[in-house]
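Structures given as structure tokens follow.
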Structure P
Amino acid sequence: MKELLVISGKGGTGKTTIVGAFAGLAKDSFPTETTVLADCDVDAADLHLILNPSVRETKEFFGLKRATLDPAKCNNCGACRAVCRFDAIAEHENHIKIEPISCEGCAVCFHICPNQAISMKDVTAGRWFVSDTVYGPLVHAKLGVAEENSGKLVMEVRREARRIAETLGSSLIICDGPPGIGCPVISSMSGVDLALIVTEPTVAGIHDMERLYTLAEGFDVELAVCINKYDLDYEISADIEEFCRKRNIDVAGRVPFDEEVVKALGRGEPIISLGHTGRVSESPAAKAIEQLWAEIFNRLFV
């Protein structure tokens, strides 16, 4: 079983568009198998918008424990308030109160309370889902507003995707990774067989791609690069190719700007679709993505 991760140094490079197309192409490449899909961008998941999943299973995700006060045991001594470094404990009308949004779950107040009036309790920080699509099962998630531990939620998504893939005997898991270089990306990257970096010919695009390359290098992950909308700036596209050449990174694909992509997304389906409109085979972007998929497939299985 192989695991392909599609990532980008910044948001908006077209990463999810390519993953959605890969889902359709994988269906053709493995006609007798089921490819498992995972959306690891738990802070702003959007793969479901073009795969139209039907949710089959919902699970709660618990992040950090948070302090909870039992007013019946509290004598308002203020010891907890004095040690809270996050200003999560305040006195209101001569009563101690804990603000759950500000609480970071450090548990110092729990340990210092002389009356054992504070306990640490699990709090629902988000949810993750197992859904059915025409392209295969999709594991995706939604982190709550202002919640942390997105890296931990990514691991939950990947763990479930692997479990499903092993159960079904799948040859491939395709992960739509989060943008950037933070904790969710680190959780998405560890242990994958190939990471495809999707970049674009802009100053921000090439800069953030370089940062992502440095991160991937530390994980010793095999890399390939796709330049999306490469024809918008040939000079920066050439700079990206030169950067990759000097570091022996394969530029696996060059996808042109194509208004058909925008139209397909507006219909809520991938540019290469198994939906009612069928494959958009005449689209320049679709053809380029098919060539990109062939390169990636050969890297993984040939």
Structure Q
Amino acid sequence: MTSTQILGAIAGLATATAVLLIIRVVVSPARIARSPRMAPWLAAAGLPRLTPAAFVALCVGAGITSGVLSAAATGLPMVALIASVVGSAAPVLVARRRVRLARQRMRESWPEAVDSLVSAVRAGLSLPEAVVSLTTAGPAPLRPLFSAASREYRATGSFHASLDTLRDRAVDPAADRVVAALQLAHEWGGTQVGEVLRTLSSMMREDARLRSEIRGRQSWTVSAARMAVAAPWLTLLLLSTRLETVAAYATPAGGLLLVGAAAASAVAYLAMTRIAVLPDLPRLTS
């Protein structure tokens, strides 16, 4: 058997393994044990039916597929190895982005939720009743949180406990401030409840507006940085169609150069994403 046939057999086996792993992800049964840390993270990413074991299988399958395709396109084992690592990390990066976008939507929904609370209080509802009403009348991204708080209130009869549940499930500085305002309003009462909530809603809208403006100005810089990281590898993919390029990078020195370039790209990407993160408000402790 020639080396080409061996390489083809290995590539076919790896591809078949990747396909089976991806199918396993799609039809994975719910009986697979869920990780106490990863399962909530997947749920926050909008993937509640995907088990941790299936997610790991998806990462492995993506890595194998990326490695096989890169090996077939370039003929460079080191490029295939780097592509496998990047492919394995891709589902994690996508899930993290989904979590970040979901949290952003929740953050932007809090002013609307506060406005709904003000309207409910004006209509004559008590604060606990107003919070319960948001399970159906509140913003869609926040309804699961208010449903959990409502269940806690019905089970214990304690409005303070239901607000603690709301804060603990939200894990968000904006939610901390809403909960603190509701706790103060419920404890002290008075005629200024609506005014306090309106002021809080105005402050949160202003914060959301500023953050949206900053993200808009950052977007072109972040996109340019991502293209700067990807461009050398796209160039290498194009140059790998030339035999002399493949021969040069197939040497130990060429492999070492590729490893160094991959490390530099990873550091640059991580630094870029770190710099682009907006500072968040501090959490409020109970």
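Determine which structure produced the value 1.19 for Cα Rg over 2.2 N^0.38 Å, calculated from the coordinates; the candidates are P, Q. Don't skip to the answer; put the middle values down first.
Numbers: P: 1.19; Q: 1.36.
That value comes from structure P.
Taking relative contact order in percent (Cα under 8 Å, 6 or more apart) as the measure, the highest value among P, Q is held by P.
If mean projected area of the Cα convex hull in nm², for residues 158-237 alone is calculated from each of P, Q, which structure is the one that comes out at 7.7?
Q
One of P, Q was used to compute distance in nm of label points 7 Å out along Cα→Cβ at positions 54 and 78, and the answer was 6.1. Which one was it? The correct label is P.
Hey, helix-only ellipticity at 222 nm (-39500 (n - 2.57) for each DSSP H run of 4 or more, over all residues; to 500) derived from one of P, Q reads -11000; which structure? Traced to structure P.
On distance in nm of label points 7 Å out along Cα→Cβ at positions 38 and 150, which of the structures labelled P, Q is highest?
Numbers: P: 1.7; Q: 3.4.
Biggest value here belongs to Q.
Since every read-out is calculated from the coordinates, none of them should be taken as a lab result. Note that this is a predicted model, so its numbers are computed, not measured. Cβ atoms are built from the backbone, for glycine too; each structure is taken alone.
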